[in-house]
Structure I
Amino acid sequence: MKGFRIRGVVEGFYGKPWSMEDRFDIIQFMGDHGYNLYIYAPKDDELHRFRWRESYGDDFVKGFSMVVEKGRQCGVDVAMAISPGLTVEYSSEDDLHTFVGKLLSFTEMGVKSFALFYDDIPFRLSSQRDKERFKSLANAQVFFANSIFEALKRELPVFDFIICPTEYHGRAESEYIRELGEGLLPDIKIMWTGPQVCSQHIPESDAIKASVAFKREILYWDNYPVNDGSMIPELHIGPYVGRDPEIVNHSCGIVLNPMNQAHASMIVLGAAADFLNDPYGYDATISWVNAMRRLTPGLIDEMLLFGEYSLISPIHPDQSERPRKVIEEFRTLCFQGRLEEAIAWLEKEARTILESVKRLKDKLPSVFLEEMALWIYEFERWGEALSVTVEILKSRLKLYVETPEKRDLQQVRELIEKAETTMMELTRARTLSGGNVYREFIMEILIRTKGYFALKERNWL
């Protein structure tokens, strides 16, 4: 069995950083699942990025020291990253000394691994002195990174140093990447996200090209299950797929970038751990199910259903399969003239959703319920929307008699209003799950049903 040497997590998302309590829980979880590296790098920690020259306060130092100690107990190396690229002057001795001094301050806490992040910054030199001294951005970044490495080497007997380049994904064929690969000292590890920023697939060919270009085994920064930026409405808890096991032969490891929702991220991290430890023996579905079973005991059926409705992500770009199959089966039964069976089929799914929501609300551990509350709310609304659509379909049968009762007409009107109210609630939701298929279906049912009243009132078209 051959696993990845580095099996890690990078807290590298935009948005509110985790609490120290979240980090404690994550590192304990990592230790229990064979991870060995955690990198501190939340983008919206201003002292990590915008105000990188400033020192951390006593409260942070005290809390982070405890995180480092927790990592030591769990076999997880805790690394400190700084992202200076927005304001750094690569030629400045002051900036170099400030950067190195800030890293060395963390050695007092027991930190032995460090990272320099050049990601998500303008692809140009901004300082006039830098423009005069360096021929390119890559040349400046090589000088700064190598200088840091040499300074750390003079002070520390053992340490690890990682950089994330400004160009951190793609075809790995640019002049920037060539300069970086040729210029960086061979003991500096380089991060790479794959073909895309958030890669749907990472094939062996990508790992080979990147390792050749950078002249070393790369360290994959895998942007899953992260859900920042335009992905904020999504809950990424789907199976960990699309990573070729052969990349283990061309990379020194993988670090996953999780969601702002630390505990919900454990579903993916728990499944991914199996891949990191044994990529050739990995079964994505089995690992996903097992991760849910461990984290949410007694709720596996409910969580799998919820997970199926929450698949949308960069590695699961298509609509969730479950809603699509539900509507396809409904239409097939209708086409066969089995209308009552079709309605019963739809009713069963609505009831399953609503019953699952009730159990999740009652039994889900509080940390998971709190983090996933918005998506559970949307999940429940889709159950209600399906349920009222079923009632519309049942009541609509009464409309096609020659003279329907007034109470039947009124009942359908009230159901339409109820369905429209529910759909408006879903429109105002701050989340995106597997609802697009249902949205189109329910709107079609509403429009067709209202068409009946328009005909009766002779104002159609």
Structure II
Amino acid sequence: MYTFEHETIVDESIENTFSWFEKEGSFRRLMPPWEVSEEVFADDTIDVGAIRIFKFPFGPIKMKWVAKHTIYNPPHKFKDIMVKGPFWKWEHEHNFKTENGQTIVKDSVKYQVPFGALGYLFAGWSIKKRIKRMFVARELRLKRDLGQHKKFNSEKRKKILIAGSSGLIGTQLSAFLDTGGHDVWRLVRRKVKPNSNEISWNPDKNELEPQKIEGFDAIIHLGGAGIGDKRWTKKRKALIVESRKKSTTLLSDTMSKLDKKPEVFIVASAIGYYGNRGDEELTEESAPGEGFLTDTVVKWESYADSARKAGIRVINTRNGIVLSATGGALGKMLLPWKIGGGGPVAGGKQWMSWISLDDEVYAIHHLMMDNSCEGVYNLTAPNPCIQKVFSKKLGRILRRPAIAPIPGFSMRILFGELAIPLLIEGQKVIPKRLINSGYKFTHENLEDALSDCLGIWR
């Protein structure tokens, strides 16, 4: 048996820290941000006998991990063991203690690799390295999440309904809000699961039962057909517009007629609003640009007008490029970069206005909890960069060359019209209103953001 230990010191009470781990969302928040994991089943407690089953990548295949909780002593200790998985043995003990007004979380893992000493000889070093990376990421997420929740400890927890909860942003946002003690529900287009916090709707058929969304404090809409998922045919462009019109209008109109209306309605939007503006510095006060994306976003934001007129606090988040190793623009870039095929695209002079996934989540939470926040907010980091600089910094993190230029015409061949606004053109967007609202960024510079989401620290 081999042992790995890791200590995390958090500026929070032992009770609140332990409670964070008890929440369903903690599992998602603690998973390494560079790995695509799939939760198959989870009991709603970490009490003795509770089971959690998930799949995760192990080399080229997906492995199933079945964990069972064997010790539960709040707020001091809990333990889980691997019942089925890639190791011969895995025991993970979590210990909590108070010291100097802070909480020390000590993780102690005992494990045995397959094939004993021979297995450790060939794979022991890489396994230990992987475990260490995982616990560094866990420490960062735990400290940051607790810190973000602590900012609003004086505010009541909210009942929140999220549309688009299974997407890149929605998955992490739902988990984060859950760990903060909020009552999180999901709008889904399928049949709801038994005994779940789910509500069914069908925007295509204008189906949403008003009584089912009565009593929510906040409604967050992150849905709509993916802008960068497929080539822009006439049919695809129509779907992009219609999916946003139908869903946003249905939500807005329905909540505006409720007796008990939500406090806030947050609707995801995009910096495509500004169009291609070269080196012009763009804030929320800037005029819209030109083109399909601009027209789409202008309409998109107007679909919440009925909620505005009903006195609901409406927020439109103009999202930049959300950095994640498991999806979005960065997720698609990684494979060619890892094999040395990365470099500036179309000359590399176009601006990239990015934001880390954690800052995206934390900013939405901030806007939701601060009652003075209303209107349009750019959700981008305060330091955008040109694409050539982005390529250079990504190459530095991955320890790969960033010298293979990718001509614009090849992007047009591969992606069609889609390539122009998303890859060839750009915007230099500044989150002026978000900064003025008092939000403090976790990742102000690109290298820190890339290091954290890729799990590569120097």
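Just so it is clear, none of the values below were taken in a lab; they were calculated from the coordinates. Every value quoted in this text rests on a predicted model; they were computed, and no experiment measured them. Cβ atoms are built from the backbone, for glycine too; each structure is taken alone.
Observations
- Which of I, II yields -17000 [helix-only ellipticity at 222 nm (-39500 (n - 2.57) for each DSSP H run of 4 or more, over all residues; to 500), calculated]: I
- For 18.0 (mean count of other Cβ atoms within 10 Å over residues 222-229, calculated) the corresponding structure among I, II: II
- At a computed 0.97 (Rg/Rh (Cα atoms, Kirkwood Rh)), which of I, II: II
- Source structure (of I, II) for distance in nm of label points 7 Å out along Cα→Cβ at positions 310 and 366, computed value 2.9: II
- Looking across I, II, the calculation of distance in nm of label points 7 Å out along Cα→Cβ at positions 158 and 246 that yields 3.5 traces back to I.
- Origin of the value 2.2, where distance in nm of label points 7 Å out along Cα→Cβ at positions 86 and 430 was derived from one of I, II: I
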